[in-house]
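Engineer: Take a look at the structures below.
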Structure 1
Amino acid sequence: MADRMGWFLRMLSYLVMVPGIVCPPAWGAAGAKKIILDTDPGTDDAMALMLALNSPELDVRAITVVPGNVTAGQGLENALRMVSLANRCDIPVAGGAEHPLFQKLITAEFWHGKNGLGNIELPKSKCKADARFGPDLIIALVRAYPHEITLVPVGPLTNIALAIEKDPGIVPLVKEVILMGGSIKGGNVNAAAEANIYNDPEAAQMVFQAGWPLTMVGLDVGDKTLFGRKQLEQLGKTHGPVNDFMYGVTKFLVELSEKFGDSGTPMYDPLAVGVAIDAELVTAPAMHVDVETRGEFTRGETVANRRNEIERNVLHHFPEGDRYVIEGLDKVVPNAKVSIDVKADKFLELFVSRLQGK
């Protein structure tokens, strides 16, 4: 028996060492942060997913798919093909909502290519979709691992809102939420709103007001973190299935950004994963954030109270007529850490180093 065990261990070590043969663990390394990645893949979602799968600090327990950059069906197919490319069929991948809560879906093939992955055709997936509904899978995992799951939504927040709506009891059981979305300096789909929040403002408002620890990684820091020709060249020097796929995706994005006069592509979604890896990558003061759901020009805007206080106006009756009088300031309770600055170079180095040769 001892001889057989020794042979087995030698063979296992050999398989792990041989290039191109990967024996991924069923779950992440001891001490790794358990995350659920909720995504609408999407080119920058692809970068976020591959970064998460190649970071030992993270234990990806599930991938749930939401419509946004592409339709729900295309997004699920993209996620399955990417997980297959990374040889991680052990991770459940589940489809979720088919459309936003109260409005029609807006897709973004203009920015992400016809298939959402920069028109790169990956091989058909060896992995099968999990039969569970995405929000149900979120609920099940949060309840199975209370106070251990970090939600990392990098698309519209529809699936997260549906999970809250079905089972509000998960809110105090979630360790934290790190989301890509929003802005406190203006939008990218219009003057006010960022794309993920704009795609489902009602869902976003539910998520921001739920009462769990939440970090917002929005345009304010994504626009400061540009993947350009320097990083593209670094990634192009090494090879591997994931490495080469990421090179193709980032090349598509860098060339697209240059058409619009920019020096690189903003690392929106992968930066949210970066913050899950290392919270010190961003400066994120606490603020109270609401999502505008009714404004004609501001629907989808994340409205952040930087001072966490509002004027208290009291109605008074005067001979010349009634009017409100400011009588002081009332405190408002912060509900989010809002990322306002970023160690961009450090993150870009992290991203490239994690994917080189993979």
Structure 2
Amino acid sequence: MNSKITIHHLPVHTPFAIASGTMQAADCAVVELDDGCGNVGLGEAAPFSAVTGENLKKTAEAMSALCEMIRPLSPEQSIKTLIRESYDRDLPVTAFCAIESAVFDLIARRKSIPLWRLFGSPTLDRGSDIPASLATDITVTVMPPDQVPGFMDKFSAHGFLTFKVKVSGRVEADTECVREVVAWGTRHQRPTEIILDGNQGFDLERALQLLNNLAKLNIVPVCFEQPLPRTDLAGLAKLSRMTAVPVLLDESVTTFEEVLCAHRAGAGSMINIKITKSGVIESLRMITAAKSLGMGLMIGGMLETEIAMGFSLQMAAGLGGFKLIDLDTPFFIEQRLTVNSPWHNPTASLDASRTAGSGLTLLK
């Protein structure tokens, strides 16, 4: 297989601010794997340095090394090799994710089947070979409360019903931001579900205070994602016991083993699957574990373009069982990398591919 890697710096229209940092642009590396027979698989590495600690230069170098390793192999042989190599956690996970994604995409294209077909077909409409749409939420990043209505207006036409509010740990400001989101929905006669995402920015006392503030406003979040530091499983377990709002783990679970550990600790009842934080193969192991343990699933991502997030869409559509869909970051990016994608359209409903592979073609 021949390969080509390109680097992209893609500004966002709204700073992507979370409790642990802010990104003004999506920086990513895109790989094209060419089998020489007219089939090209696409993958993306999108290191979010505030979360993964990885930088783009080293990620791209690791991608090149992985491409060289699998160059003489068939795509099917490459998967077996990548499975073995995936246990080496010293390799940049985002680089692994890009190569894994591209290989899976290439396999699907060579088989002339949509990418989601490699993972299953539980979301098929009855009597149809077209996968059902998945409705994503939209992220309300950390911002002053008075900026929330203007941000929401940008996405009014999309019809979002679920809003993932990034909260900072500043409880009163966070309360006001959530109140503004709900008030906007009321003004627009649109029911709103709220996901809180703490990105490790809270301690137990402030997490409970925020939930109590919202309860007084009759606002009950769907879940509270990663409010406490990733290693504080005891604190997360205590919070889980003290509130009826489900605790969803993100940074605490990056591997299969961490899912088992978190479950044993009672640290949360749901997990967020992100191929960029775990890699594709490891994510599949985590999904299997979560389902067997009765843990709820969210499919999400970092600040990714339609290439990486498109792979997550295909995977979720094929596997099914995801209660929450958080595949919105391409809506933030001002520049498209592909000719067409579900994120080219102003709608919360994302359609899985109806053509071979991911269905994506790079702009030239």
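Coordinate-derived values only; no laboratory data. Note that the structure is a prediction, hence the values are computed from the model and not measured. Cβ atoms are built from the backbone, for glycine too; each structure is taken alone.
Engineer: Out of 1, 2, which one gives 1.18 for Rg/Rh (Cα atoms, Kirkwood Rh), for residues 299-338 alone as computed from the coordinates?
Structural biologist: Considering all the candidates, the number was obtained from 1.
Engineer: Taking 4.1 as the value of distance in nm of label points 7 Å out along Cα→Cβ at positions 187 and 259 derived from one of the structures shown (1, 2), identify that structure.
Structural biologist: Going label by label, the one that fits is 2.
Engineer: When mean count of other Cβ atoms within 10 Å over residues 155-162 is calculated for each of the structures 1, 2, which structure yields the highest value?
Structural biologist: Going through 1, 2 one by one, mean count of other Cβ atoms within 10 Å over residues 155-162 peaks for structure 1.
Engineer: Related question: Please compute relative contact order in percent (Cα under 8 Å, 6 or more apart) for structures 1, 2 and give me the label with the greatest value.
Structural biologist: Max of relative contact order in percent (Cα under 8 Å, 6 or more apart): 2.
Engineer: Figure out for me which of the structures 1, 2 the number 62, 45, 42 belongs to, where Cα extents along the principal axes in Å was derived from the coordinates.
Structural biologist: Going label by label, the one that fits is 2.
Engineer: While we're here: Supply the structure label, taken from 1, 2, corresponding to P(r) over Cα pairs in 5 Å bins from 0, in percent, for residues 203-346 alone with the calculated value 2, 10, 19, 19, 17, 14, 11, 6, 2, 0.
Structural biologist: Considering all the candidates, the number was obtained from 2.
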